[in-house]
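Structures for review follow.
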Structure 1
């Protein structure tokens, strides 16, 4: 069985994160596929730079917050209703497993920052363009590093599994 279908709640909430961020930033959504055997997607218009970054990272924030909440509820219910607790635990693991932005998400955020910096360096008053040119490595290199890490994490399923298990263990131990 395809893991995308087995852990569909994580994918649905991941795409919901993108969708809600589009709505919050006023970015027009063209289409949404909530889940399929290949995952899901949200097609939207090109957002402003910061909106694009928010749209890219929204699933990380939403999936982690909701996954931790569901896991806390599962822990509370294990002695009262073990079946419901198992369903909540599965949903929590699913959400935490699919919290990381995809390669496409990372690339969208990276390209948004890159295009914004290019516009600032190529257009406007000469002094302002020079300042952006000098500052661009400080802004661009972290964006490149973050986008690269996000793309790498998506390729390494083990990292996502370890993230989910680590967060669940931290919550169970009372650290979160």
Structure 2
């Protein structure tokens, strides 16, 4: 029922939304499902706009600062309820690879560490670690925790590893 008076129109709209909250939410949900491509395209365009992204990031940061406990709890719950999605996001963010690429690497290595050939992954994470060049970011393969640490502690320096090999040979019977 449209009103000529904008104040009455606003009041009517508020009352309507209060009375029909679930109905409005359900209608919007159904529309998003029925128009998934249109909905995704709208948000894809919107999110690629740098001005919008900056503004949105500020809003999220402000909310997070005011609601830190709620934000942390939400993050924990999300991680617990969506372990595969968390893994997918981590691989993309940290190494620039998809979960599918990780699986292909894992299959090409027969599920084993690229250096020692052991199948057992890290006890806590159950995954082999993604080995990558820290200078270029290029992924080299998947390693167990011990081999990944070996490469890391050697500063990815072949000479350091060769000196370690010589040292071990010197003291091996």
Structure 3
């Protein structure tokens, strides 16, 4: 049976987002939940809103090794992001992950795994709906396919104003628009 999309962790992820992106993410979640009513084998979880500098560095390190003063690829691990700290929409409260998971637990480990990347529902349920609301879908971002990622198309304007350093913990820039002081 599908779980509710807005678990405590999902609510916490949403609460890290600034307006107007947060409201658009809530709209997107409602549209996706409605679309999923026709797909009993899949449910939605809401994950990974704001990331700290340390969390972004930890994600960037996945699939890489720090060697001789630079990052090199680790062939034994999968890369999860190409964004160094300061260069992720998550660090500006302008990105979230909407994850499609299989309703039936895996027979081997009992986990509810992510729907496979090649499943077209990522595009039709997450990607197309995100674009309808003027958001950017991670499946359309060049360099790394991230089907669960959705971001505000204007997050880089805020990042530039903050010199690509991310938003300090505990700070927020709700309703920020280009030209506003930071």
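Read-outs: derived from the displayed coordinates by stated rules, not from any lab. Remember, it's a predicted structure, so these values are computed and weren't measured experimentally. Cβ atoms are built from the backbone, for glycine too; each structure is taken alone.
Distance in nm of label points 7 Å out along Cα→Cβ at positions 145 and 161 computed as 2.1: which structure among 1, 2, 3?
2
Can you say which of 1, 2, 3 returns 3.2 when distance in nm of label points 7 Å out along Cα→Cβ at positions 57 and 89 is computed? Don't skip to the end; give the middle numbers.
Working: 1: 3.2; 2: 1.6; 3: 2.5.
Clearly, the read-out refers to 1.
helix-only ellipticity at 222 nm (-39500 (n - 2.57) for each DSSP H run of 4 or more, over all residues; to 500) was computed and gave -26000; which structure, 1, 2, 3, did it come from?
Computing helix-only ellipticity at 222 nm (-39500 (n - 2.57) for each DSSP H run of 4 or more, over all residues; to 500) on every structure in 1, 2, 3 gives -26000 only for 1.
Can you say which of 1, 2, 3 returns 2.4 when distance in nm of label points 7 Å out along Cα→Cβ at positions 73 and 113 is computed?
This value belongs to structure 3.
Which one of 1, 2, 3 has Cα Rg over 2.2 N^0.38 Å, as calculated from the coordinates, equal to 1.20?
1
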